[in-house]
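Enquirer: These notes open a run of structures that come right after.
What follows is calculated from the coordinates using simple rules that are stated; it is not laboratory data. Computed from a prediction, not measured in an experiment: that's the story for all the values here. Cβ atoms are built from the backbone, for glycine too; each structure is taken alone.
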Structure P
Amino acid sequence: MRLELDVGNTRIKWRLCDHRGRFDGGLDLKQVLLEAPAWVGLVEDVWVSSVDEEQNLWIAEQFPQAKFAHSEVAHAGLSNSYQDPHKMGVDRWLVMLAAWHKNPEQVNIIVDAGTAITLDIVDAFGRHVGGYICPGFHLMKSALLAETSGVLAEAQWQIGRAPGQSTQQCVDHGIQDMVACWIEHHRQLQPEAKVWITGGNAEALSTLLVEAVELVPDMVLDGLQVHFTK
């Protein structure tokens, strides 16, 4: 039995797999372990993608057998554009690795919509052309509300892109339309590309786009499998 972990900026996403595939999973590993599930003692392998060094110590204490993935110069036909590949966030590397494995020898655009939103482009030769990192939906909204005294909006989101008819809509739709336009712009630049979306806000973001995308909630975890087996 294998435990796969995606350690982000706000949570530890987990997926438990047996020889037949996924067995269980969730968004808060620490809460699950408080319940002392029976499967903990049966876990043989633990594969980890982590962007939080403090959480790594806790994971190593809970699971001494844990193996941590790292960004690489190249792997399974995918090559890294960074001069120092280890400085690329491992989550970005793994989602690209997953996309390339699922759709090799094609152009891929991969969007990870979490605390930050990343967009990376891989060409048909497996080369990482480059990418972008910008604040996620909630960071943009909290920054706007914190720095403006006259703009008030509730934390709850109104999903949409139409021009707003209230301050709440103007804020929420403005942020969502801006992100959607950004993705659609890159799709126009690479019309042959397959667009993948993952991350905590992936489902909401996918509904805002004009053209269909491939929605894969566990893309980081899918990349772990490629990283450790290919």
Structure Q
Amino acid sequence: MMLITEKLVSLQDPKYGDFQSKLVPNIPRAEIIGVRMPKLRQLAQKIAGSQEATDFLKSLPHDYYDENIFHGILISSMKDYSAAIAELNTFLPYVNNWAACDTISPKVFQKNRVDLLDNIKKWVVSEHVYTCRIGVGMLMRHFLDEDFKPEYHEIPARIHSDEYYINMMIAWYFATALAKQWESTIPYLERHKLNTQVHNKTIQKARESFRITADQKAYLKTLKR
């Protein structure tokens, strides 16, 4: 039986690997196999829930970027919330790039928001860049709609970091919040409650959004620092 790594190598596209390498500059090109996302998802669908998948999830740390992406896809496919959270918490210390971090999005999280919020509050105070990033990302994905509370904005607002990939996720959160919860979000920019990098990037992302009106975009422009 082929090992999962061997299967990934059999699916490689070197040109795609070159492209991916430019998007994750902190990962050496030699550690990128170059497997396109549809191929990874197809393989994950075939082995999800199998002993092969279980063994792979235990084989940390992985050697390749694509293995980490694949790991995130397998976690995202899990239908048991407790198992998904446990696997994610085991995996997070090994996540070493934004793409692997942002790939993780288990649908089962949508039905377990109380416990998820507790985990988010733990993740965002982590000193590990991508653990903190996923906390903000999960807050953005799951708590800006029907389960939104204005005080949730304080969770990312209290994060003070010099890490680019944390600050960019915070900006993404607030830009999305402007589109979905304008009235409770705009004071964070008006009162300069975010650091300058996050503040300006939030405005940039919001002004690029199709969900923000022309008048809102014009007003946001006046708030740039």
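Enquirer: Can you spot which of P, Q the value 10.9 was calculated from, given it is mean count of other Cβ atoms within 10 Å over residues 31-38?
Expert: Comparing all candidates, it corresponds to P.
Enquirer: For structures P, Q, which has the highest computed value of FRET efficiency 1/(1 + (r/R0)^6) of positions 39 and 79 (r between Cβ atoms, R0 = 25 Å, to 0.05)?
Expert: Going through P, Q one by one, FRET efficiency 1/(1 + (r/R0)^6) of positions 39 and 79 (r between Cβ atoms, R0 = 25 Å, to 0.05) is largest in Q.
Enquirer: If FRET efficiency 1/(1 + (r/R0)^6) of positions 119 and 207 (r between Cβ atoms, R0 = 35 Å, to 0.05) is computed to be 1.00, which of P, Q is the source?
Expert: Considering all the candidates, the number was obtained from P.
Enquirer: Which one of P, Q has Kirkwood radius over Cα pairs in Å, for residues 135-214 alone, as calculated from the coordinates, equal to 12.4?
Expert: Derived from the structure labelled Q.
Enquirer: Could you figure out which one of P, Q the value -18500 for helix-only ellipticity at 222 nm (-39500 (n - 2.57) for each DSSP H run of 4 or more, over all residues; to 500) was computed from?
Expert: Label of the originating structure: Q.
Enquirer: Have a look at P, Q and say which one yields 17 for relative contact order in percent (Cα under 8 Å, 6 or more apart), as calculated.
Expert: P
Enquirer: Can you spot which of P, Q the value 21.4 was calculated from, given it is mean count of other Cβ atoms within 10 Å over residues 87-94?
Expert: Computing mean count of other Cβ atoms within 10 Å over residues 87-94 on every structure in P, Q gives 21.4 only for P.
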